[in-house]
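Read the figures in this text as sums done on the coordinates, not as results from a lab. Since the structure is predicted, the reported quantities are computational estimates derived from the model, not experimental observations. Cβ atoms are built from the backbone, for glycine too; each structure is taken alone.
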Structure I
């Protein structure tokens with residue numbers, strides 16, 4: 001894998017949706033990546049109080065969501081280790097797996113960039129990878145102010161022109177709970193899986 005560009009898209013993917021796929025495709029195209037790796041996490045450290053669907057269901061849905069694109073792959077790097085998992089450790093493990101010459105890009109939203117100072121050792125993270133940042137409607141980030149507290153950040157941020165798909169997983173869960181269709185918001189195979197397994201029917 002040496003010398004190639006690889007994007008890493010992390011998250012709970014509860015469920016994976018068309019917004020995730022659109023963002024991954026834009027990063028793939030804009031950065032000329034060899035592949036985008038979807039890395040579901042068992043539990044996000046900043047969202048430990050939130051209810052979450054069992055990981056095997058989420059892994060199955062991601063597999064279905066990315067099946068049509070050979071340049072999208074699935075990694076269990078954040079699944080096969082103890083929770084909570086931190087992005088800096090994820091990237092460190094992937095860099096060890098793929099080699100020091102691989103160009104790594106962590107794909108994230110502008111809302112996450114605005115909150116990056118709350119992440120585990122963000123200074124180490126930006127040494128290990130670039131941050132491929134896509135816009136999120138309603139969110140802003142003061143890169144200058146962040147740079148003052150995290151020197152070198154601005155040189156590691158690449159803004160990605162992203163599709164205008166403002167989809168939130170929590171909204172999809174609520175739609176399912178209310179008996180509304182989500183077929184236009186997620187891949188058909190994911191919608192079928194959710195229906196087959198009765199996911200998101202119970203608010204708890």
Structure II
């Protein structure tokens with residue numbers, strides 16, 4: 001709604017793959033000539049899905065929406081680990097997945113349900129002493145990080161076609177799905193990375 005020639009509101013944007021969340025912010029600013037635009041949680045450039053955009057005075061509501069749970073649709077590829085933990089990164093190692101069974105995948109994924117600790121990846125938007133981690137990673141710098149407590153409320157496997165595993169996940173804020181896939185692979189030394197297909201729900 002407009003108030004004193006300002007557009008105050010909440011805009012739901014379906015971010016396409018290949019652009020950053022900040023690119024969406026810049027587009028909305030230019031397209032609608034809005035000075036203050038914010039989003040409620042960064043999506044990886046490779047990911048598609050819902051970005052909750054806050055306009056003008058509504059940017060003060062950011063903390064309220066940042067705390068919402070999220071739901072993801074993701075495909076995990078077994079057999080390769082990358083430096084970004086997704087399909088865009090450099091392959092660091094490869095593992096043989098020929099002897100992996102559906103039952104092994106299901107049992108391993110089940111162990112991640114509930115409250116767990118997760119180490120934020122270096123290629124992420126989190127800050128370290130005022131600098132985004134991904135900027136340090138681009139310089140080849142790796143720094144100590146503290147693990148975050150997150151909650152995986154549900155992981156529903158939709159299909160297993162080795163080496164690909166598709167699942168839907170409901171989690172608390174601050175969950176890195178590509179890191180989850182990486183950790184699943186490390187347990188069995190499979191080597192995995194994620195294709196995050198869609199952020200399908202925010203604010204369950």
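For which of the structures I, II does the calculation of FRET efficiency 1/(1 + (r/R0)^6) of positions 19 and 187 (r between Cβ atoms, R0 = 35 Å, to 0.05) return 1.00? The correct label is I.
Quick check on the output: 1.00 is Cα Rg over 2.2 N^0.38 Å, derived from one of I, II. Which one produced it? Don't skip to the answer; put the middle values down first.
Details: I: 1.00; II: 1.09.
Structure I accounts for this read-out.
Given that mean count of other Cβ atoms within 10 Å over residues 35-42, derived from a single structure, equals 17.6, which label among I, II identifies that structure? Before the final figure, lay out the partial values.
Details: I: 22.1; II: 17.6.
Checking each candidate, the match is II.
Source structure of the calculated read-out (helix-only ellipticity at 222 nm (-39500 (n - 2.57) for each DSSP H run of 4 or more, over all residues; to 500), -10500) within I, II: I.
Ranked by mean count of other Cβ atoms within 10 Å over residues 59-66, which of I, II sits at the highest value? Walk me through the numbers before you get to the answer.
Numbers: I: 20.2; II: 13.4.
Largest one: structure I.
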